[in-house]
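Below you'll find a set of structures to go through.
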Structure I
Amino acid sequence: MAKVHFYYSTMNAGKSTSLLQSNHNYEIRGHKTYLFTPRVDAEINDGKIHSRIGLSKSAEIFDEDFDFKKYFLRKSKENIACILLDEAQFLTEIQVRQLCFVCDELNVPVMCYGIRTDFKGNLFSGSAGLLSLADNLIELKTICEHENCSRKATMIARVDQSGNIITAGQQVEIGSDNYKVYCRRHYRELTGLI
């Protein structure tokens, strides 16, 4: 029985690397996979899923209007081994339901990778949908960036070019240089948002 999996963490925990490794494992055994990345990320990464260790792979691009249910119903005759989706926080809640339909009705596993919350500590819509509907929730861990802290990082803070914490602005600003990851305690102390 196929399942929907949500691999979540802060930034720099190896989500894209894990996705690409999983895809590689399917491919070397001759299995067909579909990889997806959101338009907002694809525009700066040439339509590829990139990991910070240098791995990359071309992917299908989705935006908020993309219909996963219709897309995969048209491909129902294909023997699809797995759907792998990067930056899953950018899914809409409707798209999460569509992916659950594909998993349940077409018996195709769906592996989603993304961050849970934005820089203000609020859930992204895709993450909220996956946290409520995914069969498996798997946390990938990384360490707090605060000096001498070895706790698990669970929060993301936005910073300016000088490294100063930013607590206001649009939910999405693409670029890994604009963010740091912290444990909840240091995030609270640095941002005052929680």
Structure II
Amino acid sequence: MDDFIKQYLEYNQQWAQDKQEEDSEYFNLLAEGQHPKALLLGCSDSRVSPSVVIGADLGEVFVHRNIANVVAHSDLNFLSVFQYAVEVLKVEHIIVVGHYGCGGIQAAMSNNLYGLIDNWLANIKDVMTLHEAELNAIADEQQRLNRLVELNVFEQINNIRQTSVFRKAQQNGIAPKLHGWVYNFSTGLINVIFGPEINSSASRV
């Protein structure tokens, strides 16, 4: 067995033992079911772990991750997760979390061909087209990439608004609150760019 795999399993055993010692009912309560308050859509990047970044314990956040935290209307995987979160789990918040330094965003901004992933990155290119004038006006490449990360989060929130699941929830008066965050690797902090944390009718985008 590879050393790092062995290390993971050993950590799991120690973690489970520690949790059991802290609270003998911890795993029994988890086994009874989940009652998360939020659905988090994040990037698959290994450097962004929701449970680590926001300190969420098991059962607190329902999570879906893909490359560049995209809401694609043809993605039955996300839409199924979304519907379950809203209609069954009754989550109160939906959080889209991007991150500066996103490889998916960088790949979308380049003219290189990567293969199958290019079809997925077309969703990001749509965001680029929508905000072409603003992005072209940014001379510094890193700042332009960072701005696209923010704009992508904002447009994925707009995509959520257009789904049948969200529109139905709005009609029934149970639509979750929407949040747009960007995680900064260099500081470890979350930059809030959209949501009631700022203002119900305004954003930083």
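Of the structures labelled I, II, one was used to calculate Rg/Rh (Cα atoms, Kirkwood Rh), for residues 43-106 alone, giving 0.99. Name it. The structure behind it is I.
Here log10 I(q)/I(0) by the Debye sum over Cα atoms at q = 0.08, 0.12, 0.14 Å⁻¹ was calculated and came to -0.32, -0.70, -0.92; which of the structures I, II was it taken from? For log10 I(q)/I(0) by the Debye sum over Cα atoms at q = 0.08, 0.12, 0.14 Å⁻¹, the value -0.32, -0.70, -0.92 is produced by structure II.
Among candidates I, II, the computation of mean count of other Cβ atoms within 10 Å over residues 147-154 that gave 23.1 used structure II.
Thinking only about relative contact order in percent (Cα under 8 Å, 6 or more apart), which of I, II has the largest value? Checked I, II; max of relative contact order in percent (Cα under 8 Å, 6 or more apart) sits with I.
A value of -13500 for helix-only ellipticity at 222 nm (-39500 (n - 2.57) for each DSSP H run of 4 or more, over all residues; to 500), calculated from one of I, II, originates in structure II. When distance in nm of label points 7 Å out along Cα→Cβ at positions 131 and 155 is calculated for each of structures I, II, structure I comes out greatest.
Bear in mind that the values in this text are calculations on the coordinates, not laboratory data. Quick caveat, the model's predicted, so the values are computed rather than measured. Cβ atoms are built from the backbone, for glycine too; each structure is taken alone.
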